Structure formats: structure tokens, C-alpha cells
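Trainee: There are structures below to look over.
Laboratory data are not the source of any read-out in this text; all were calculated from the coordinates shown. It should be emphasised that the depicted structure is a prediction, and the values quoted were computed from it without experimental measurement. Cβ atoms are built from the backbone, for glycine too; each structure is taken alone.
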Structure 1
């Protein structure tokens, strides 16, 4: 137990129960991938349709949607997520549902802003003229032309979700032991900090590198889509 790195074939040592840290670190990638997919997927599933409706309909509907969004965003995200988990129960899926509900208002605002910028374009007016229905217009003509900011926002939300999931698991509200996640590994490492202080370095480093990777991807996508728009204008 609590073996140092490179001891008896354990590349990164062992934890307080004698489990191989490297194996659990790699296995936790699966948990993180599922968590990001669940939370970001729910945020997009809720936020994109409501954002489209708010951007394409009259002011009364848009005002109702945006006021609800403002109310949800007025609460601190982690506090709101903890409140939702308290109702649903501590579990990875419940935690990601909570994060998805917390992140959805940000997607609503971004989608509405992007839709408002293209709703009066010539191709939209032409589609209206030939009798294209509102729902077909939103999902077949408007949505493909506002995908760039949504894709960038998705990569940013993925990094934020990873941090939030690790924080919730650290508090015992996400992944439950003995399942491995970087948050639960940090919790265990924190309890053993005086005996083996390197344990907390590995999951913390993985979280840092993964969030950095998501942010770099987001920056690259933003630059790429920016060049496409610039070439289109020319």
C-alpha cells in the first residue's frame, strides 16, 4: 500500500488499498469521456432548440425564454448542481444531468445570439417566400449556418465539465467508490497526503492536461472558422 512510483512494477505506485495508480488513471479516462458526453450532450439538447426558438420567434416568446435563462444563470453553477444532485441522489449520471441543466442556459444565449445575426439573411427570406415551415427553416437552414460558435462552445464546455465532474466526485457527489475517476482519486490522495504526497499529482496532472487540450482545440476551431468566414467575405 502507498508504494512509491517505479516500485515492484507499479509505474506510478499504488494507492491506500494497494491498487495500481497507473491502471486506475487510465481506466478513469472512460469515466471522464462518459461524463463529458452526458453533460455536454444534455446542454446542447436543451439549449440549442430553445435558442433557435428564442432567436426566430417574436419578442414575447424570446423574452420568456431569456428571462428563464437569466434566472437559472443567476445561481452559482456548482451550488445549483449540488442542489439538483441532492434531489436526484449522488451518482455520475445524476451529476451530469445536473451539469447539463446548469450549462444549458449558456448554450441558449449563444444560440439565440447567433440566430439573431442570420435570421434576416437573404437565403432565410427566400426560404420563407417559397413557404418553408418554421421548424424546417430553423433546423435545415438556420442551424447549419450557426454551427461554428456552437462547435467552439462545445469544446469549451467539455473542459469545464471535466473540472466540474472532478470537483463533484471529490466532494462525493459524482462517481462513487470503488469506481475510478480523477476526482475520486484526488479525494483518496488528499486523505493520504501525509503518507504519499505524489498520489495527488497524477490525477491533478491528467485533469490539467485534458482541460488544456480541450481549450487548445477550441482555440484552433475558432481560428479555423474565423479564416473560413474571412475567405467567404472576400
Structure 2
């Protein structure tokens, strides 16, 4: 089996990093079940959509950063059997669940902080993430690292929640504040974790602000799409082939 490499230098905001890692460690065993319940079973389709938009070469390299239990990485491996897939996360308990999943032993797993990636520049044809950005303190630094490890012409695809807007926003906020913590207590066994997660959505970047962070990192062709009543967003960006590309 591919080794789990150790690279756990924490970023300057050590307190949040430790909190997030401990929280995901506690809920690792029920994380996938809770995601399926909260998304009404649509999360698998979204992960496949991320892979399709990333469009890596069939025998290229893809990095799933903040991979957790490796849902996107596993979807990529299923679609492209010869693709070199690396699932990286800084929560060992989450990766342990992923390694036990069907196909989990056929990928590389890497313990790594998303703000300080242990990979050479221009190593990957595509970099993807799911529900990562809202859990870091420095999105600009996060995207700068992803830009660094991408090959010129490579794609970044980012799936994350987004603050609710529009006429349904009050109802969605009520669901986040009251219903999800109860579900977290009953199903996930951790009300605190599922109080933090919806709160991190409420205070997260709007899609336009996240897109601006991608542009500051150097990405071009930045676009996004929202869905699930405006609570989810997919951002797609490209690392320019030449410095003059716009």
C-alpha cells in the first residue's frame, strides 16, 4: 500500500488548525453518512462533477487537497483508472476511513497541511478540493500553493458551501442553525462539530470574493456556478500557460 507521508508543519494560525483537525478526527467515522443525509444523497454526483470539470489527462496526476475520506479522489480514480491520484489531508482519522473504502488502497495518501504543500512545483495536471477553503484562515495563501503545484494549463476545481442569499436565505439559515446541529447530534454523535460547520458557511466568502482570491493567486479563466438553493458553489480556474495569458 502507498505510505502515508508525514508533513504536519502548522500554519501561523495554529489554534484554528488544531481545532479543525481535532473536530474532523472526532467525526471521521460518520462524516460520509452525514454528508449524504445533509445533501439528500447528491454529494456523490457533485464529486463526479468536480472530476469532470478538472478534466485531467487520463494518465496524468491529480491532487485532492483537504481530501478528508477521499471522496473526490476516489471518484477520479473510478473515472480514470490509470490516473495518478494523491489524496492529501491533515486529519489522519479521515484518511484512515478513506483507505478502507473500496479502491482506497489504489491511491497515494499524504498527510499534509494545505497551506504548506510538500510537493514540487508544477507536479499536478489538476488540483481539486471539497469543503476545504472555509476551514482555512488564509485563502490567498491556500490558492497560491495550489497554483504553485499545478502545471501550466492545469485546472483547479473547488467545491464548497457559500453563504445563503435570496428569498430563501432566512429559511436556510434556520436550517443551518437549528436542524443541522440536531442531525449532527443524532447521527454524527457530535452536536458541536455540526454547529461549527454551518456557522463556517454563514461567515464564509461569497462566490465573487473567492473568485477574486483565485485571481490574486494568478489564475485565469475564473468562473463559478452555484446550486442547491444557492448554498453550494463550484469554482473553476486555470493556471496560465504563459505569463501573458489573461
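Trainee: Suppose you compute Cα extents along the principal axes in Å for every structure in 1, 2: which one lands on 48, 41, 36?
Mentor: Numbers: 1: 73, 44, 24; 2: 48, 41, 36.
The structure behind it is 2.
Trainee: Among the shown structures 1, 2, from which was the value 0.95 of FRET efficiency 1/(1 + (r/R0)^6) of positions 107 and 211 (r between Cβ atoms, R0 = 35 Å, to 0.05) calculated? Write out the running numbers ahead of the final one.
Mentor: Details: 1: 0.95; 2: 0.75.
Label of the source structure: 1.
Trainee: Quick one: FRET efficiency 1/(1 + (r/R0)^6) of positions 67 and 139 (r between Cβ atoms, R0 = 30 Å, to 0.05) came out at 0.95 when computed from one of 1, 2, so which one is it?
Mentor: Numbers: 1: 0.75; 2: 0.95.
Of the options listed, only 2 reproduces it.
Trainee: Identify the structure, out of 1, 2, from whose coordinates helix-only ellipticity at 222 nm (-39500 (n - 2.57) for each DSSP H run of 4 or more, over all residues; to 500) was calculated to give -11000.
Mentor: Working: 1: -24500; 2: -11000.
Here the read-out was taken from 2.
Trainee: Taking FRET efficiency 1/(1 + (r/R0)^6) of positions 59 and 219 (r between Cβ atoms, R0 = 25 Å, to 0.05) as the quantity of interest, name the structure among 1, 2 where it is greatest. Intermediate results must be reported in sequence, preceding the final value.
Mentor: Numbers: 1: 0.10; 2: 0.55.
Comparing 1, 2, the top value of FRET efficiency 1/(1 + (r/R0)^6) of positions 59 and 219 (r between Cβ atoms, R0 = 25 Å, to 0.05) belongs to 2.
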